[in-house]
1. On distance in nm of label points 7 Å out along Cα→Cβ at positions 264 and 296, which of the structures labelled P, Q, R is highest?
2. Check the numbers for distance in nm of label points 7 Å out along Cα→Cβ at positions 192 and 312 across P, Q, R and tell me which is largest.
Structure P
Amino acid sequence: MTPKMQAAQVEHFGKPLVFKELDVPVPGPGQILVKTEACGVCHTDLHARDGDWPLKPPLPFTPGHEGIGIVTALGDGVTAVKKGDRVGVPWLYSACGHCEFCLAAQEPVCAEAQFGGYTRNGGFAEYILADPNYVAHIPAGLYAVDAAPLICAGITSYKGLKETQAKPGQWVVISGIGGLGHLGVQYAKAMGLHVCAVDIDDAKLAHATRLGADAVVNAKHADAVAAVVKATGGGAHGVLITAPSLPAFEQGVRMTRKHGTCVLVGIPPGEFPTPLFDVVANCITIRGSFVGNRRDMAEALAFAADGKVKADIELQPLSAINKVFDRLAKGEVPSRVVLDFSPR
């Protein structure tokens, strides 16, 4: 009898996920099978369910790109991992490996890139097929539930900070202290940066202070930009915008110091209101950042293994995913939800 597994799939865009009993997949040549221990829930999963983006995933599909688990089977020719390894199956599921971007370690923008939980079935299931050349290698001592958010939210915030090119001792603004931003504060401090946290929620700003932020500013205040400029002594050398908010984008550019870099990670609907005169006159760089490469992944996980970064997590079973999505859509998830697949 073929082994079965439970999975939550999108059958129709904008509709609740459907729970199914599916055959456990068999890895083909160059593939591995991962038994899921935990899978984080990301706002991108909600976009995937609703078909919000121009490139839509094929229906039906299994979301989830923060899956962590144990390798249980190897396809022919696999040498990069072995049975028993703990790995993560991230957003960057695979890439061609030979285009100009892959050769420059920019594989997330490879034209042939595949994405976990989107163009390839992901971690909202008890087993995941994966490409062994692109899985995250989870350091010993890092629990699956703690690692899950780091292979998306963690690497995204860490890579965004790297893209600011801010140096130790310089100032960064982190705008939006949610699932990505609370990790960004921790990564920035571990990287030797001064942090000014910006949000519209005083509770999140208080949390940022507990995580080590050197200054906090409520973006609702009319003089929020002036407050950041004062706190940072002339504006931040780097600004990381994680909030999916157009006002946050506009403020973020004005919070950037001359010759500084404003990095965009959040993806709000609408057009970016760019203050072109300020950008040109102040020599400001505006840069998009899209997750990170495999080296970024290893570095992001190493900070956590050293105890310098830890995601705030809320554990839920797979059966609760539709309720979690409802809360996520309403902005009622303060940090990161992780689906726990351990026996109950």
Structure Q
Amino acid sequence: MRAAVISKFKDQLEIKELSVPEVGNKDVLVKIQACGVCHTDLHACHGDWPVKPQLPLVPGHEGVGEIVSLGADVKHLKIGDRVGIPWLYSACGQCEYCLSGRETLCLEQQNCGYSVNGSFAQFCLADGDYVVKVPDGLSAIEAAPLFCAGVTSYKALKESGVKAGEWVAIYGVGGLGHLAIQYAKALGMKVIAVDTGTEKLALAKELGAAYTLDYQTQDCAQQIQQLVGGAHGVVCTAVSKEAFEASFHSLRRGATFVLVGLPAETISLPIFDTVLKGIKVVGSIVGTRQDLQECLAFAADGLIKAIVEVRSLEEINQIFTEMENAEITGRIVIEMN
């Protein structure tokens, strides 16, 4: 099978011919039709995070395709089912986190395209218990970005606790942020979008943001306080220290600050203000299988649509360059031929 492989951190990926993985008793083999490209894939290939993947590695964790083979113990799926393989490749199923519906915190979890080979390939092996079916009416290209960007933004909004009719500020209108705006609207929230540039702010307005603010020309935290008295919740998908600090100061009393983006820097939170104002600070990491089913259902009902640009596997290094230069609007999806 053809696959994109990283063999040394920060090198370019190579398109190689690899053996098709063998299916174990609990596995399914998925013939990949489409796979989204996430900033996490770039981090994996650069070895940016404290826990580094073992190389060589096939990245990719937004793969969608058709089951072509399955193990003897897989009874709830069949050959021909369309499924997606998310970041949460598997978890132990027995720890306190798995048993309490917080499987993304499992210490024994495996991650697709990071600790195990992912779906920048024609075929991808997956744990049959952790793939999620794609609803009818959603194409592989439409569904692929929802298996990370979609479920991550949806879960972050759930974590914010913002109710219908309340204000949520979304910092960053990129691959996650443009979906977060749509999910927020579908959940009945009122949205303030923060980014920079005419194109991104126009997109945010088109997607339903009531207010759009440019962080390069405006004091966004001050503006949000003046416009609505502070947001009931903020979801920060941006990858800059400045965005996180502005996010905190955009909150009203009793609000929730949800951290999603993963900048390399650390931030300082004012303890006095956090305590006095009753601010809740929450880290939100992707989502569970249940979250995935819910976020896919919104898309199947026509309420969510990822903005995608379709590319080929052979373009992966150019895609990464564009990602590093912040030249991508929406999400890139690789179509497998």
Structure R
Amino acid sequence: MQAAQVEQFGQPLVLKELSIPTPGPGQILVKTEACGVCHTDLHAAGGDWPLKPALPFTPGHEGIGIVTECGPGVTAVQLGARVGVPWLYSACGHCEFCLAAQEPVCASAQFGGYTKNGGFAEYILADPNYVAHIPAGLSAVDAAPLICAGITSYKGLKETQACPGQWVLISGIGGLGHLGVQYAKAMGLHVCAVDIDDGKLAHATRLGADATVNARRADAVAAVIQATGGGAHGVLITAPSLPAFKQGIAMTRKHGTCVLVGIPPGEFPTPLFDVVANCITIRGSFVGNRRDMVEALAFAAEGKVKAEIELQPLSAINEVFARLAKGEVPSRVVLDFSR
């Protein structure tokens, strides 16, 4: 099979011919139809985070495909099923976090395309207990971005605890943010979109945003407060930008919640006086659990959420990474394995 692997951090991926893996006990083999490309894949290939993957490895945690082989003891999926192999590859299932449906922070969690080989390959080994079950009628290409970008933005919105009819602010209308706008509208929320690109803000308006603000404006915070009648009840920051984090807290309504899913480099100086005086909650949100995955895919299967997708072959992965690093990918790239 063909796979794109990281052999050295910070270097181009290498296209290689590898043997098709054989599933062991409790494993399945998935023939890849499509795999989304995420900014996290870029961090993985660069070795940017403290816990680095073991070299060599295959990135990709938005792989969708058909189950072609089941190892001994597998009962959770059937041959021929369409599944996704997401970021949450597996967890222990019995720690305090797993028992509380917080398995993404399980100390024994494994991550697709990071600690386990992922979807930049024609076949993927997977844990059948943690794969995403793709609803009928949702294509592999359409499903791919939803099992990371989709669930991450959806879970982040849930973590704001904003109620239908209240305002949420989505900062960064890119791969996650453009999905966040759609999820928020489907959840009955009013949406204020914030970005530094007028083209992305126009896109947010087409997707249903009720208000837009360019963050480069000198009065951006004041504009948000005016548009939302006092600040957003919930703020979701998807932009990997420290200024966006600072602005986001200033745009949060008193007793509101600011949720962080973007991971910019560096340390974030929190405005402690404002946070305390305004009773603001700051919360991190890390992907989502298996129930969140079911819900996120259901919105898409009902036609309420659809990723803006650019298709590319696996052979173009290094060009895609170069564009992603420069911010030149407007929404999501999906690797199409039929090409």
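1. Structure Q gives the largest value of distance in nm of label points 7 Å out along Cα→Cβ at positions 264 and 296 among P, Q, R.
2. Values: P: 2.9; Q: 4.6; R: 3.5.
Structure Q comes out on top.
Bear in mind these aren't lab numbers, they're just calculated from the coordinates by the rules spelled out. Bear in mind that the values here come from a model prediction, so they are computed numbers and not experimental data. Cβ atoms are built from the backbone, for glycine too; each structure is taken alone.
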